[in-house]
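What follows draws every value from the coordinates through simple rules; no lab data is involved. This structure is a prediction, so every number in the text was calculated from the model and none was measured. Cβ atoms are built from the backbone, for glycine too; each structure is taken alone.
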Structure I
Amino acid sequence: MAAKDGQTIYALASAPGRSGVAVVRVSGPGAGPALTALAGGLPKPRAATLRTLRHGKVDIDRALVLWFPAPHSFTGEDVAEFHLHGGRAVRESLFAALADLGQRPAEPGEFSRRAVEHGRLDLTRAEAIADLVDAETPAQLRQALRQYDGALAELYEGWRAALIGALGRAEAAIDFSDDGVGEAEFAGARAQAASIIDALQKHLDDARRGEALREGFRLAIVGAPNAGKSSLINALVQREAAIVSEVPGTTRDVIELRLNLGGYLVHVADTAGLRQTSDAVEAEGVRRALAQAQASDLVLLLRDGTAPYTDHLGVTPDLIVWNKNDLPGFQKRDGLSLSLKSGEGLAQLIETLTATVSERLETKGEAPVLTRPRHREALKQALDCLRHALSAPQDQPELFAEDLRLALRAIGRITGRVDVEELLDAVFRDFCIGK
């Protein structure tokens, strides 16, 4: 998606569907004329004013209107907002009037993109807007707010400023190599680069906490057939989500559900029972179960405490839970035990899972964490460039300086400090309309 310079855009900025109030946002040079034409004049800036909206001889609604003249608006352009009644006919009437006035519907993410292009936001804060819209749990909300407040941008811009300083010293080493200061400047630049390498590596060694918090923590429940995996899933989500049957091999595929566990979003997966089988379909289910366990952040192995013990299940669990402690023949073993039939021990298991997820994801009081694969890839590229820079011979500061420039460009791609059209397209294509 490329920005259309000079065009005025409009979109529904509130949730679609029937509602008490709908907010329509307009941005661009035609926002003021549209507001004047429909509301009979411009209200005072940033003051909600009740007006009758009329296009031609047709009344649209009685609505609150707001006016945000450039550059003091979300996009940095002239922006108008219409707070209407939320019926479909009202919205469609306003859209038709705006189109008749020469404006066009916004594309996904176009408002936020214009904010970036006009310097109102950097890319990390723009991405945080999408995360705020999508946040389902308090932990996701906290992380998105922190990023929107600029914590991540401040960290990356700090490294960028340090790299600019190192590059300046490297350039001095090149320019004044004959004046006796080149060697000292080159050594100082190398020391700065080494310090940034340590900071980047520490930031990258985060066990995906920020990404897992944003996307959801992945919990896989595995075990032999009839261990009670589907019953555990149903108990965790508190509804009949998975089929429970005494027939072994009922679950053939991975069933994934969303769970709010202690304020964290958890994707919990029920998997096929792990056993040797000649059934081709069930064997594929076992293969998928093992693959799911391999890709998960936490693997819970549920065992039948009344069955003979076997360790040939092909997984290395993070947590072992023994089920059916209410039945005769249950053998007490190390680890948690419960009865999914009576509910005994379930609260302790949920408490343990919540504490484990919180310990792995909580970032309170620490430096901001990586939240997107795009950031991670750019930082890895910067790290590789800096390591390559340190391998440059002492008598070739030009090679060192070029690697610093490449590292600067990689970090600049995170916050948008480089003019790359494809980068903007990739960032904003998944935004919702009106943002």
Structure II
Amino acid sequence: MTIFLVYIIILAFICVCDFLRKPTAADFVVAGRNQGVFGVYASLVATIIGASATIGVAESAKNIGWPAIWWLAAGAVGLLLQAAFLTSRIAKFKPCSLPELAEKLVSSRAKKIVGSIIAIAWIGIVAAQFYIGYEFIKLFSFEWLTREWGVIIAGAITICYTMCGGQLSVVRTDKLQAMIIIAAFIAVAIAIAFGGVTGVDSPNQTLPQFELLNSSFGWEKLVLMLFAAGGAFFLGPDVVSRSFIARTPKHAKLATVLAAVTILALGIIITFMGLWDASKFPSSNDNPLIHISTLLPLPLKLLFSLGLISVLLSSANTCLINCAVIVNRDILNCGSVRSIRLTVLAIGLVAMSLAFLDYGIIELLLLSYSIYTPGIAIPLAVALFAHSRGMVHSGMWLSAAGIGGFCGLISAIMPTLPSFLPIFGGCISLILSVLAIKKK
């Protein structure tokens, strides 16, 4: 408990310093656009390594084996493609958000629609982070903690320090949290690989043979994973927003490539941890990462607990500030620091309310990508590539976004339909987006 309180005090000190500086709108929205390679890299890693990348991947490894690695591998592919094809193009427009980029590429109506879709989906993602706060905070010996109090504590911490300094505080704390996350997962992986844990039930049980595809995860699921997750990393609002804070496009490109390598390595580590726990403790019903934390010696358990709480807060704060900026600037047409702070508070409280409902909200992490990629990522990427050669017909482009997003939505709420429906919608979206380009 003491370590947790010290950790929160350090975060509070950073954020109070940012608050007393009276940040400008540029500081609050894009951290002054003056972050170097390390700042952008750390913020990318801390943003990406969230609930789905840790708890989700470890649980998937328990169920499907080594192919669970594809969640972060697809993300790494998306990041590399972003660095190769998008970063420099986006930098020319100097946007503060993806809806603002849509306005510059298409129309003000496109900005409102893109902003509304992202805001709705990303509130659910913030709620999902708060929802798992209970599991992570409980690791610090809070025996009295209930699910509701876990949501309240996680939500209150995230809301408070995001309100203090906005994007500037998010980036500063991401630097600390990224280093803790990387160190914690590497240290624990080494410990379990070389016998540094206690209470192993099946010491001679070996891990499954390494394979990227198997009967539980075949080509069809791989294509869907690359499409949905890869597309969200290629042009997702949180991932791309890290490029907005970079000093130059070169800084953003290098940071994105380094982050791709890092999340691939962490994907291997987290999958290994999930498989190790499943093979050594086949009767365990806990998530592998939570169960592993109970087996570690005290110093390593404290480090791992700090790593997991950093996973929660660093991902939640980026989603929260980006969602608030989009709602405040792109939908409500405000933009002052005070109004964005109030929006952070309002969205945070809504997300906490959703997290209280306890109806499997974590699945929104996956479902939102199936809607987002065909509905926004594909048509927006086409508009970005074609900008220098032609103009975009707004009505046709909006039809592309609507059909793509609708196919993803229908697939999400009606699982009996063909699983390739989001890809079909993405193809229609791609064709209509290309047809929407008019020569100058």
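Tell me which of I, II gives 3.1 when you compute distance in nm of label points 7 Å out along Cα→Cβ at positions 123 and 291. That value comes from structure I. Computing helix-only ellipticity at 222 nm (-39500 (n - 2.57) for each DSSP H run of 4 or more, over all residues; to 500) across structures I, II gives -14500 for structure I. Comparing FRET efficiency 1/(1 + (r/R0)^6) of positions 171 and 371 (r between Cβ atoms, R0 = 30 Å, to 0.05) across structures I, II, the highest figure comes from II.
Where does the value 0.96 come from, among I, II, when Rg/Rh (Cα atoms, Kirkwood Rh) is the thing being computed? Only structure II yields this read-out.
Taking relative contact order in percent (Cα under 8 Å, 6 or more apart) as the criterion, the largest value within structures I, II is that of II. Taking distance in nm of label points 7 Å out along Cα→Cβ at positions 115 and 259 as the criterion, the top structure among I, II is I, with the largest value.
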